[in-house]
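**Q** Next up: the structures, one after another.
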Structure 1
Amino acid sequence: MNIVIILLITLQYAIIAKASYPNCQPGSTCFKLKPYENTNWLFDCAAINTTKEVKGNILFLHGNDGPRSKGMWSMMMQAFADKGYNTLAFDQRGFSPEASPYLQSEYNYDKLADDIFAIADIYFGVSSKFHLVAHDQGARLGWHAIALGTARKRYLSYTPLSEAHSDAFSDALYGPNTDHAQQTAFMYLWSFTLPRNSTLTYQSNIWKVVCEHAYHYATPALCQPSIWWYSGAVESGNLAMQPFSTWGQIGKQIGIPEDYIKNHTTYPLEGHPQTKKVGNVTEFPVMYVCGIGDYADKCNNRFRDETAKYIKDFHYYRSMNCGHDLVSTGCKDYQTVIDSIVHFVENV
């Protein structure tokens, strides 16, 4: 049966209807940046800069958080500006309408990681150092930039929200030390990595359930690049794929039949290992933040402890009152989350 109805009231589910962000949040200065000489891409940006003596720069990366996702950071940006930091958030590749090439290969994480430093160079200064705060797929990308090496020279600190160390997360999906609950919860990865225009696959389920209903995209074409991020994570080697099994709750909500996935996926049904390891992080401190009610990316002792093993200077905050959404008023604990991150960065 094709499932197109989504449960909206249960916070444990990762796919919930989200309020659309405005083009520019109150208090922000919004503009476009063109970071590459060889393209005409324009990234939609928002900044809140301090009026005090500058202590440093903060760059924010959203995840698969819908159109104009840079807006999710406005309260935290203001909190940092009040403490003496210049802040910048941008709608990433595939989310800025004028920087959304319609080609799946353009969303390989190797390329998306380039955007982080190209944007930082043009706004904060060439080879500038900055604190990175990132959520969801943006946080997974932040880890991948460390694996590639560039971030080791540029980050002053790193705060991933919802995403454990990429090596720890992939180990829970594939290999000898898997976590069945995380494998099941993340089974929707198989839907999101279907080839080509997957938003329109099997009666347009991804479009109807995820893009239109949950994130309020205007057309399937506008949403498709955000879905290609998942293939980009796998293709870059950042993310393992678990062996194909039965759907978890999110996969059930999307509603693409298991047989359809088996017949159309381009990945081996026995799973696929992570091939680009992040490894140990000794160059800067890391604060891993997660919500106990996160259904998609588990917030548990295993991920805390496994992430800590890789980090020389490790910090951690687990919200007992939030799920995947950690920095908006949808999280009862959002102010404490913001305060904890600001405190962490101030004491780096």
Structure 2
Amino acid sequence: MKRKQLKIWLLLLTVGAIFAACEGPAGVDGLNGADGAPGTDGVDGTDGNATCMACHSTETKSDIEAQFSLSVHNSGLNAVDYAGGRSYCAECHSHQGFVQFATTGAVLGNISNPTAWECGTCHGLHETMEAADYDLRLKDPINPVYDPTSTIDLLGSSNLCANCHQSRRAEPALTNPGEETFSINSTHWGPHHGAQSNVLAGVGFAEIEGSVDYPDPGSAVHLLQASCTGCHMAPFDPEKDQGGHTWNPSVKACNDCHGASNDDFNYGGVRSDIENKLEELRDQLVTLGIVEWVVEDEAYEPIPGTYPTVQARAFFNWVGLDEDRSLGAHNPKYVRALLINTIEAMDAEIAAMP
């Protein structure tokens, strides 16, 4: 028994000696190399709270709400009461309608309790959560209602405005090409109220031939160097209640661009000149029997009927430019060309009257 145990111990010692003989030399300074130099610190990211508070701080939010309270858009006085609930008007005449249009591309039906515009009308869900995220519901170039095959691009956030501030009808030569007469079938016929984007882009009106050439579409200085938001949402001026979220145009913004020091928007007398021409054209239309003064509405309105197409085109220009309400400031060269050529054409129509 003892002899057998001795043999086992001798065997174990032999195996241990063999493994010991196969072991390599010991490494220098252990198994790991020396630590490398510390890496460069990363750049700190934007404080998420700071980004949110750029708009949602108590002071900023209060300022915007105070400015917005001065805006006609906030009151809805000119729109919501009579049109905000109608399915075919609501996309621009009520908060609910615009949100439906921006979200689905259409208004789903009449709205039972329409309300005026609010923050959430123009601003939807956040997209990037970064400081430059203006989060407008609509900002792409538009295909205008009067001609969906064309495009109006007011370059950036101003495209939101263009969705509503555009002509809802085409001028007679576009809808009835080559016809000598045209029927005005309503006292509300025309481009509709507020076709400012058409004026700014220089498109969509009746370009009657005359002595003045029309500028190329999209060439207006106010389109290329300014914008709806640049003029109407310039830094708020508390003394004049202009700019910011009032959307009242800013005299300071105009002076800054023109290098002027005007107290009003009549730079170079443009607005006075255009106002005179609008009145001249209106009086011509009255003489031709297309327009009359309506006492109960306290407004000049068209008399429904069938007229020579050139006269219907002239009315389209007059009412559209009158309801643009900038008196040419949005695009002086285009508006001036339209009025001079239209007045010349109406002079010829009056001369031909029996």
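Since every read-out is calculated from the coordinates, none of them should be taken as a lab result. Quantities reported herein were computed from a predicted structural model and do not represent experimental measurements. Cβ atoms are built from the backbone, for glycine too; each structure is taken alone.
**Q** Of structures 1, 2, which gives -12000 when helix-only ellipticity at 222 nm (-39500 (n - 2.57) for each DSSP H run of 4 or more, over all residues; to 500) is computed from the coordinates?
**A** Structure of origin is 2.
**Q** Using mean count of other Cβ atoms within 10 Å over residues 283-290, single out the structure from 1, 2 with the greatest value.
**A** Looking at the calculated values, the largest one is 1.
**Q** From which structure (1, 2) was volume of the Cα convex hull per residue in Å³ calculated, if the value obtained is 336?
**A** 2
**Q** Separate question: Among 1, 2, considering only relative contact order in percent (Cα under 8 Å, 6 or more apart), which has the greatest calculated value?
**A** 1
**Q** Related question: Comparing distance in nm of label points 7 Å out along Cα→Cβ at positions 35 and 251 across 1, 2, which is largest?
**A** Largest value of distance in nm of label points 7 Å out along Cα→Cβ at positions 35 and 251: 2.
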